[in-house]
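The structures come next, written out as structure tokens.
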Structure I
Amino acid sequence: VVDDTPEAVVLSAFDPVKREVARLALERLIGNGKIHPQRVEDVVAACEEEVEKAIWRAGNEAVASVGIGKIHPDLIRVLGRLHFRTSYGQNVLDHSKEVAFICGALAAELRLDVRMAKRAGLLQRLAPRGGHLAAATDAELILHAYRAWGEACVQHLLGDFCFALWDGRQQRLFCARDHFGVKLFYFAQAGNTLVVSNTLNVI
């Protein structure tokens, strides 16, 4: 927006990442003084690449500073985008990191899993809004992951887990456990009945 305010251009956009690209592009175009269609396209493309690198850098730095180990690259990129968002004047990514540290401190006092608590705090801004997944149980989340990625869903699950899932469409039983085998998985067959559990006394 260019109005009567001297030497001022107001940028307004619903997407904060695109707004950052526009800000960088305008600064470089005005600073260079050479503005023509091809020059604009080249500068915008360069700024998009620079912002994309900044997104990945911010996401990786957030994960490393909180100390939650590895997470899926898609989540890292979404976290990085929060670097360009603000809420009530506060940077959303910085706020998420603060929440993660608070969750970790509370978990330590309660003798709970500090790493998992920090992960929940850092990713709380990524929880769905207005959808039932925000309050979904672990079983529901696994079911949604299977619907989205099929058997590759285990590549998107973090933490320790084991489950058995019956796919009625394909008439197939899919069983899986976490990558390091932390969660135990027992099964037994008695006639036409299959029993599965993560505790042996149930079997």
Structure II
Amino acid sequence: MFSSKSMEWATPQNFFDKLNDEFHFTLDPCADEFNHKCEKYFTEKDNGLEQCWGGYTVFCNPPYGRTVKDWVKKCSEEAKKPGTTIVLLIPARTDTSYFHDYIYQKPNVEIRFIRGRLKFGDGKNSAPFPSMAVIFRSEPMAKMTLSKAIEHCHDIAKKLGCCECAEEHLQLAAWLEELKQFREKGSADESSKSLS
């Protein structure tokens, strides 16, 4: 789509393909049944702002109207969930409060300014604004102990309330608890063998 009246700008396919080769996207939270870039996607009716993105590699090209700040905030929040990477394609508006609040000089955030101007959708003309790809990455899980990871999963599930993503976090916590018990049992067995 390319219209000054519309706030939707269809992602150029060749631009998406290059990013997808690097990131291997698994979720498109701003799509419809015709323009989605991933097998898993949310439509306007699903409201991607209210869905859980935890554990996905997300490509997000949101509507560029007044709600763009809500999408930037959502990307920042969702990227704090383990195993989550988000690539956000938005106009390069470095004077906005959302740029300074959620992007600029924030940990685990990379900014890639796009050289030139993108041609969105099937448009023959370039966009009337420069663009940037903002990459939000979660903290590597390797920095967490098993106990801390279990606690984190429970905390996320509480914050999410009753939804599929909360249930997945509780299941993950249960699996991590089993792993912790298995490791503790293994250590206890090794200790008893060395005492014999």
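The numbers here are math on the coordinates, done by the rules we state, and not lab data. For clarity, every value in this text was computed on a predicted model and none was experimentally measured. Cβ atoms are built from the backbone, for glycine too; each structure is taken alone.
Of the structures labelled I, II, which one yields -12000 when helix-only ellipticity at 222 nm (-39500 (n - 2.57) for each DSSP H run of 4 or more, over all residues; to 500) is computed from its coordinates? Source structure: II.
Looking just at Rg/Rh (Cα atoms, Kirkwood Rh), which of the labels I, II belongs to the structure with the highest value? Display every interim value, and only then the final one.
On the way: I: 1.13; II: 1.09.
For this comparison of Rg/Rh (Cα atoms, Kirkwood Rh), the top structure is I.
One of I, II was used to compute distance in nm of label points 7 Å out along Cα→Cβ at positions 152 and 168, and the result was 2.6. Which label is that? Only structure I yields this read-out.
For the set I, II, ranking by relative contact order in percent (Cα under 8 Å, 6 or more apart) places II highest.
Tell me which structure, out of I, II, gives 17.4 once mean count of other Cβ atoms within 10 Å over residues 88-95 is calculated. Corresponding structure: II.
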